[in-house]
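Rule-based calculations on the coordinates, nothing more; no lab input. The model shown is predicted, which means the values in this text are computed figures rather than measured ones. Cβ atoms are built from the backbone, for glycine too; each structure is taken alone.
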Structure P
Amino acid sequence: MKYDRVIRSQHVITEIGDRSAAVAIKGGKIAAIGAFDEKYEALEDITLAGALIPGLVDSHVHINEPGRTQWEGFESATKAAAAGGVTTLIDMPLNSIPPTVNTDALEIKQQAATGKCSVDVGFWGGSIPGNVKDLKPLLDKGVFGFKCFLLHSGVDEFPASEPDDLSTALDELVKYNALMIVHAEDSIAIAESSKPSSRKYSEFLASRPKGAENVAIAQLIEEARRTKARVHVVHLSSGGSLALIRSAKADGINITVETCPHYLALTAEEIADGATQYKCCPPIREKRNQEELWQGLKDGIIDQIVSDHSPCTEDLKIFDQGDFQGAWGGISSLQLGLSIIWNQAKNREISLRQVVKWMSQKPAELVGLKNKGAIAVGMDADMVEFNTEKTFTVEPTKLFHKNLVTPYQGKTLTGVVEQTWLRGSLIYKNGSMINSPSGEFLYRGKN
């Protein structure tokens, strides 16, 4: 058999470990894995200096097109993904206009994305009050599950779910073994803690207390216990909730959890008053809390790491006022996530294989992508050359993100994505996109 391409590395992260190997590709799939010096006949034979890892799967990305394309769009976001080693992403149902809460909105979004995607893209649906009748049709169109908010989402066209709304939606979704992903902060606790405005980060942090997350997660656990539905907590920031989640998992409740690079790499102690580039919700918390999150990952209580890439235009960060309450809450890290996490993991003596599990394998499993998330025979040949020793300083002008505000500006990170392949074809190399967009749409139960 003549293969399309063979890629060799002394460090290939496979299901059985970090090994010296040659990976043979044919028809966009991994066709064989052999010894580093295995004799394969191929049209192209490449030997890498860096490690070869599976393409990352990011199940939490806000692309915002259509409607808020000035914040981000499919072209810029998927280029940033490729440059960051992400070969598959799942787009959130907001902050696009219209939000993806019915099949008409899904079709509008897919039309907007057609021909613009450099990586493979799937879609979440939205669960809002009054749209239970739309959930099954959206599932039939291939969304991977549904997102809901337990407090104001930040945009009026995606209203929050009250407890009864969540209960009704879970009663419907359990019929289809469909996933509900939840922004879990308690609206009452937030309302009681809020301030009208503040430049002080300490005051903003106090206005989004850990208790608001803990209460909402406890409520979600009990609803999952009652309905036996699949639930997932997005962007966990509170280390205080880990005991609740551990107990729920031990009880057999079908709950999974993610956290994000900003909670694992940034701390409240380093955030200056008025530095609204750091604002996100839930907020970046103290160093002690960060250590609890890392331990939660090590213990398997937190399942995965995803970006929660949530960009906006610079004016919405209102730097002239530095008001944490009024500024848009969101951090862009789609292109930087792997390097951010590896920089932290390496210092903590956590292996690259474990990082790949958190950022590729587990998100693929969450959404049911059987052909993504690992370097193994039969899988899509989505792979990344990652130089684990090279360092770089974050310069926003070198990012593909449409809006370049980032709290990582000027930070030096270890770990560089050198090349990215999507289904065996090179799409990114050393700072440049290669070839025209070749990403495909992904659908629940079909990929």
Structure Q
Amino acid sequence: MTAALLRVNRRTFASLRRHRNYRLFFSGQVISVSGTWMQNIATGWLVLELSHSPLAVGLLALCQFLPFTVFGLFAGVIVDRLDARRTVIWTQVISMVIAGVLAALTLVGAITTWEVLLLAALRGTVLVLDAPARQALTFEMVGRDELPNAVALNSSLFNAARVVGPAMGGVVVALAGAGLCFALNTVSFAAVLIGLLLMRSDEMFPRSANAERPTLLRGTREAFRYVRGAPEVLMALMIVTVVSTFSFNFNVLLPVMAKQTLGGGPEVFGVLSAFFGLGALGGALTSATLGRASWRVLLAGTFGFGLAQLALAPVSGLALASLLLFMTGLSFTLWTSNANSLLQLNAPDHLRGRVIGLYFFAFNGAGPMGGLLAGWLASQGGTEAAYVVSGAASIAMTLFAAFRLRDRAAPLLGGRGLPVRAR
């Protein structure tokens, strides 16, 4: 039994043990992403306090995700043309500046709702390039064999920060206000920048580049042509689009649930977010331990994601809500990490940045519509109505995907994952 547990632990953290560059990246992210989650929590609460409107929190989501809708289709083409590490360094520097401006305005008491929304839109614009560049950099740090493990570990890091950041953010907002959260986030960017600068270029796994360096439009057409010819890839992107649009709107719903449904303050908001993050961390570590991408796990994750939200809809107590948010978070990273790995592993090297860009476009591109819908539903029927719609959409998409993939049930739903094309 002990030997089996040791094998599981070695498999879970394989990328960290084997790759120095990835250890540097991961270590810096532990600090930086925790700061980012503190800012996310404080921003949502600040907008709700300034406006007293759930719809304004939906507008915050609109500002955060609209850049993905406008620019997301072209981000992957740009990433395929640029050095991934240098791109991430610059996106982190710009994000640090934006966080600093938000901190300064809030600390001096000059912040308004519209300034928060504007800075959120600027931060979202930076993320359009940052998100696919990070994924491309992950491939370069660990290579093909360790990619599923590294993607899952990235998710575990992100969601561990989702536990620590909201918990700390809720306390800091309650004791010292949102401005201190923004200031701490500004400082936290130094950790990831140091890690990026200390990496060794000769230990990177090179990506095959496009010799012709296509234009934005031509490169985007090539990506769509590839997706049209790969039905499983198209289905994975459809799942991500539908579920993330209609079912992943917790940035809007959790502050409303904490304040209006449960009648609490920022500390309750922090607890709810932390339990979601704790579950998401468990799902990410489970994916890392499995060590391979699987359609069965992806569909189980989307189904569980919807079912947990349906159960959450009528809840009015903190303890039960926290438990169900833990289950929701667990399901969330099971489907997101598997979808991410399936798409990356099947993509040709010269198209990988574009495929990752399409993934993030699917994940975030319709976020403005989803955020506004969630805010409107919460303003009309409370979080109960919003969670019912979210849960039903996720379950419906799961059933549709399972039906469409039934002819491929042996290779896809049997757990072996998406077949990787020969290079």
Structure R
Amino acid sequence: MPIALENYEWQVKTATARGVANAVSQAIRDGVLVAGMKLPPIRAMARQLDMSPTTISAAWSMLARSGTIRTEGRRGTTVAEMRSGSARYRQALEKQATFELDLSTGIPDPHLLPRLGNALKGLTAATPGSYLDDPILPGLLEELRADWPYEAEEFAIVDGAMDALDLVMRSLIGFEDRVIVENPTFPLLLDLIEGTGADVIGVPVDDEGLIPAALAEALETAATAVILQPRAQNPTGASLGLVRAEELAKIVRASGVIVIEDDSAGSVSMAAPISLGRWVPDQVLHVRSFSKSHGPDIRLAALSGPIELMRGINARRQLGQGWSSRILQRILLGLLTDQQSINEVTHAREEYQRRRDAMVAALAERDVRVQGSDGVNIWVPVVDELAAVVRLASQGIGVTPGTPFAVLPDQQHHIRITVATIAEHHAELAEQIALASRTGGWRQGRL
């Protein structure tokens, strides 16, 4: 049950309208405020916070514009129904049928994941039972540091990349902050940002990631964070090179903005590990997922950053589950150190690249050209997104519409296709995709 608001200590960090709006948003995320609950009158809130009614009124206006609260005249102000926290993600995954060939998932080929036998042999029969053990296995921490793209001060193990990003968002990003992201980018990331009430600013990418001039222009107005995928960007397959990374690092250093790196491809990327932390370690939070390389159900990712940023993130995690299963960490450590597992991940990385290259080449032969060069997805330009999705569905092929990935207006429609499981018959599939890419007129009622 929510507590009585007259006794609630609002977490107002700055005595401004935005500070109050952030505090109300935080109370909603923490479950203190729930949908339908009435907020204090403006004057009562002003007395409680020792602020002017004008400041509270401005905060209420900001919250109302975002759809967080509803003002209903004499009936007062209430908390609105929460917007769906995964609207874009659900749209990307929404299916009207079961497909013979589903290329919409973004998941790895289960046949290319390393076998667990040797890692499981290393587990003892006893289950760890202490709440006080280190949250990261010392051996796992050593492995991470040895393969990390820069010398990070602090590490944490979390339950997958999206858990890491959610913790970072709730710790660092507030109401109406500006957050710069790649365009296009992963839909669930956009859902997380929009759930904080922040403003999402899209910056276009090319084959090497964020375009420096566009990022510099976006940072002419102060921003709280820049979020990028350093390798095998989802959905385009772009990967940063050293020259581009250093150029981006110079831009963010000048602005002082925090950079959040989501290395979701991890060890299945052909690109070497890379981070802007090599040049600006005090401004970077770096996330590496092990889902695509070692198994989605292991549900582990590593997060690094400067101590002052990680302290707040770890403190917030202590309010929840506190740590990720050390049993799962031991399994991951076994997979990272067992030579057979290392060889299997290497084979998977090379095989994913072969499959992607084969599909990209087959499409190019049919005058369909895609950007990027890495990862398990391709970003295919089409004349009409809906027409392409429907045509492929009629052939028993499921793909992902591009709209949920877009922040900026998409001048040329796209579909995302996961090529992880396409081991053969690339020419035949490319023919179907090429035909779908040129299908137009759906919006006028004809295919």
At a computed 55, 52, 45 (Cα extents along the principal axes in Å), which of P, Q, R: Q
Label whose coordinates, when helix-only ellipticity at 222 nm (-39500 (n - 2.57) for each DSSP H run of 4 or more, over all residues; to 500) is calculated, return -7500 (choices P, Q, R): P
If Cα extents along the principal axes in Å, for residues 258-313 alone is computed and equals 42, 21, 9, the structure in P, Q, R: Q
Among P, Q, R, structure where Rg/Rh (Cα atoms, Kirkwood Rh), for residues 98-177 alone as derived comes to 0.98: P
At a computed 18.1 (mean count of other Cβ atoms within 10 Å over residues 114-121), which of P, Q, R: Q
